[in-house]
Structure P
Amino acid sequence: MRRGVCVYFVLGALSFALAQKPQILIGTGGVGGVYFYYGTTVAEILNRTGVVHAQAMQSGGSIENLMLLRDRTDAARGVFYCGTALPDAVLMAYQGEERFQGRPVPVRILFTMYPNYFHVVTTEGSGIRVLQDLKGKRVSTEVPGGIIEYEARILMSAALPGFDPRTHFAKWERTRVAESAQMLSEGNLDAFFWSGGLPTGSILELSGSLSRKGKRLYLIPLPKESTAVQVLMRRFPGVVDTGIIPKSVYNTRYDTPTLTFWNVFVCPASLPEDVAYTIVKTVFENLSTLHAAVAPARDTTLENAMRSRGGKVPYHDGAVRFFREKGLWR
């Protein structure tokens, strides 16, 4: 009886201790994408400190993460939804545009993470070389209502006036990157859209799978001077840039010019300043762990952490406090 009472007391004390810690839920993305592994590693790093109770969760990506941040955060109970997100989605959320129309998100940036590279993935044998060639093909635009699908629609509308995926694609899929890569490898898909860090695991695996079949991955180039790229850059001034996916990343025949977006790690404005400070401090004191676990995280550095400064979406005061202590925020 005494032992049972003792166990009950210990478990009760543990539950009470957890209840006193801020609960940090980290929205990520689908398995196979960088967000999932990045967010999971950040949660593991935070949990080791014992200061917060963190949990990473699979999600539909940027837009869903921002909606969770807005709708599920409960500051009174100490529950805060943070997450990984693309900067164009964060800007839309902060300004209450598109999917966030009339309900802006009280989002704050904790730090800038690493650049996403826009991928339009196909094979050399598909005959697809430019966006216009996707007409009449079997194409996936990622998850329904996600920021990648939104970006894909803008690009395709610029390339094909009057674009409608229901009529311009022979088959319109809306699947996550891992499933899209598998479908393309098996010959059930001609191309898919994706935005992620370099390398994205699912695409790296796809490249190897194709190579074993005597095929080769091909990425549709999106040069800065193209009309489609210019349209997207005008839609998100100061947020979208251009870069190169080196041929060595996925064993493609050529370097591929494309769009780039610097991802940000975000939180609600209601996150207490000391908690935000602790999160940022803990992550940047454990960068070696993050870099070892997630290849694109090599670009998560103190120098890059403030890349989003000067934009319309503000940094959290707790993050600013940390960067000031480091002599980086003046």
Structure Q
Amino acid sequence: MNIKKEIFGQCPRGEKAFLFTLVNPNGITVKITNYGAIITAIEMADKKGKKENIALGFRTLEEYLSADYLANYPYFGAVCGRYCNRIAGGKLNIDGVDYRLFINNGPNHLHGGQAGFDKMIWTPKTIDMPDFVGLELKYRSVHLEENYPGNLDVTILYKLTHKNELHIEYKAVTDRTTVVNLTNHTYFNLNGGEENILNHQLLINSKKRTVTDSNLIPTGEIADVTNTPFDFSTTKSVGADIGLLPDGYDLNYPLGNADKKMVFAGKLSEEETGRSVSVFTNEPGLQIYTGYYIPSLGERFGRYSGFALETQHYPDSPNHPEFPSTELKPGDVYKSKTTYLFETTK
């Protein structure tokens, strides 16, 4: 197990960002920067031993800060918060008080607002243990940052194990009632970006989805997906039915784990390389996004160039009391865990 720290770049306000490279004995490499808690790369071998990056990202901080990238911002590899996904109309009511959040996705609030956790400098600490290497990242989101109530202290722990698992553990505490919904927004491309993800195979451990309106806000209905384009309860290619949808897939699948225990959420695989990533989580939902709006930057990326598997609570939960609650009160601890398991078949 090995972990290395190096300078990644300088932020507009003068802070230094660092890049941390985690390597396990099997050659799995995960690169993370404390700017936005971003996973910049995940490198693994294919069935022929060829090692490639399977996560969409950049090699320099300047590219993450570029105007072209931010103009059509896809949140490559970032931790999104204080509330990932959408909140309808940016409207939030907590304890009878109305809060108006920044509108940055049509008529809605998305991924924490104008300057969410994805654009913050986190305080890093490396961890080197016999069976894993890790990076702990801490950030204090002050009261009314992006107009969310409460001082929120957040800790993220990335752990790469000798079993080819990447654990992401989140903890948060607050001094007044607020909402919290955190996820990592890594996009996977298991053929190393040589093709898009439409030939990838997908399995989701759910037969239900949250129905949304034209702005991707839940209506409150939970629908059965059997015999619809949204059914991945048995493995099929991502592109099998995607032509029936105007913008590809961007939806939440309830996982049925009301007891908050770790469950298998899904598996993305690619036949030519033999690579796969399986997802386990204690979150109640899995949001998938096929990257219809990923921008083309030079000859890189573009539509369907990556596939996001985002473990989280449901979109717009604060405005749907029937959904699992995202409310966090003083004295309580927000805890969330996701595990990505990387495997290669011969």
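Of the structures P, Q, report the one carrying the highest value of mean count of other Cβ atoms within 10 Å over residues 156-163. Max of mean count of other Cβ atoms within 10 Å over residues 156-163: Q.
Ranked by relative contact order in percent (Cα under 8 Å, 6 or more apart), structures P, Q are led by P, which has the greatest value.
With distance in nm of label points 7 Å out along Cα→Cβ at positions 148 and 196 coming out at 0.6, pick the structure among P, Q it was computed from. The structure behind it is P.
Assuming 6, 26, 32, 21, 11, 4, 1, 0 is P(r) over Cα pairs in 10 Å bins from 0, in percent as calculated from a single structure, say which of P, Q it is.
Numbers: P: 6, 26, 32, 21, 11, 4, 1, 0; Q: 6, 26, 37, 25, 6, 0.
Answer by label: P.
Which structure, out of P, Q, was distance in nm of label points 7 Å out along Cα→Cβ at positions 180 and 244 calculated from, if the result is 4.0? Going label by label, the one that fits is Q.
Out of P, Q, which structure matches -500 when helix-only ellipticity at 222 nm (-39500 (n - 2.57) for each DSSP H run of 4 or more, over all residues; to 500) is calculated?
Values: P: -12000; Q: -500.
Traced to structure Q.
Values in this text are rule-based calculations from the coordinates and carry no lab data. Note that this is a predicted model, so its numbers are computed, not measured. Cβ atoms are built from the backbone, for glycine too; each structure is taken alone.
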